[in-house]
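K.L.:
The following blocks contain the structures, represented as structure tokens.
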Structure I
């Protein structure tokens, strides 16, 4: 199966002791992007942040399709680091969503 590049952009804001990250995913390729999942990590260490609440997980994007995913986490769980989003999937090239 062909590797697919998924375009992504992430907006981030802090509100009432929580971080809210909105990630826009877009599949501009001619192939489906399968089993895409987002992962919240700490910006400096790269360690995964848990617990995290996602509006969706393991999504599939058909060619030309886009999707928005909202991620929420507590500030205390970042251990003083800014969160960022990593994107993984079955047939996609891993990509870090810009902040």
Structure II
């Protein structure tokens, strides 16, 4: 039961991160008056793709606090694990 709750939080955290990356990319595309894919290509070409991942991980904050307020501790742990995965991925991309 505990593993299921943690994996649910992990899954929701990863989904929130992907949604966050899409939202940040769309906002940047609207700001720069260009397309969604051009923004990703621009950040990838300049080796700044890690920035999009870090900005997308901020969406995990809302889900994390929601689970804390609902006293769903294990789901909050899963969201925190997803945030750590995003951070480690960002650091690997940054240093490679």
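Where a number appears in this text, it was derived from the coordinates with a stated rule and is not lab data. None of these values were measured; they are calculated from a predicted model. Cβ atoms are built from the backbone, for glycine too; each structure is taken alone.
K.L.:
In terms of relative contact order in percent (Cα under 8 Å, 6 or more apart), which of structures I, II is highest?
P.N.:
Evaluating relative contact order in percent (Cα under 8 Å, 6 or more apart) on every structure, the highest lands on II.
K.L.:
Comparing distance in nm of label points 7 Å out along Cα→Cβ at positions 30 and 54 across I, II, which structure shows the greatest value?
P.N.:
Comparing I, II, the top value of distance in nm of label points 7 Å out along Cα→Cβ at positions 30 and 54 belongs to I.
K.L.:
Which structure, out of I, II, was distance in nm of label points 7 Å out along Cα→Cβ at positions 38 and 70 derived from, given a value of 4.0?
P.N.:
II
K.L.:
Which of I, II yields 3, 15, 21, 20, 16, 12, 8, 5, 1, 0 for P(r) over Cα pairs in 5 Å bins from 0, in percent, as computed?
P.N.:
The value was obtained from structure II.
K.L.:
Could you figure out which one of I, II the value 4.2 for distance in nm of label points 7 Å out along Cα→Cβ at positions 14 and 62 was computed from?
P.N.:
I
K.L.:
Which structure, out of I, II, was helix-only ellipticity at 222 nm (-39500 (n - 2.57) for each DSSP H run of 4 or more, over all residues; to 500) calculated from, if the result is 0?
P.N.:
It must be structure I, since only it matches.
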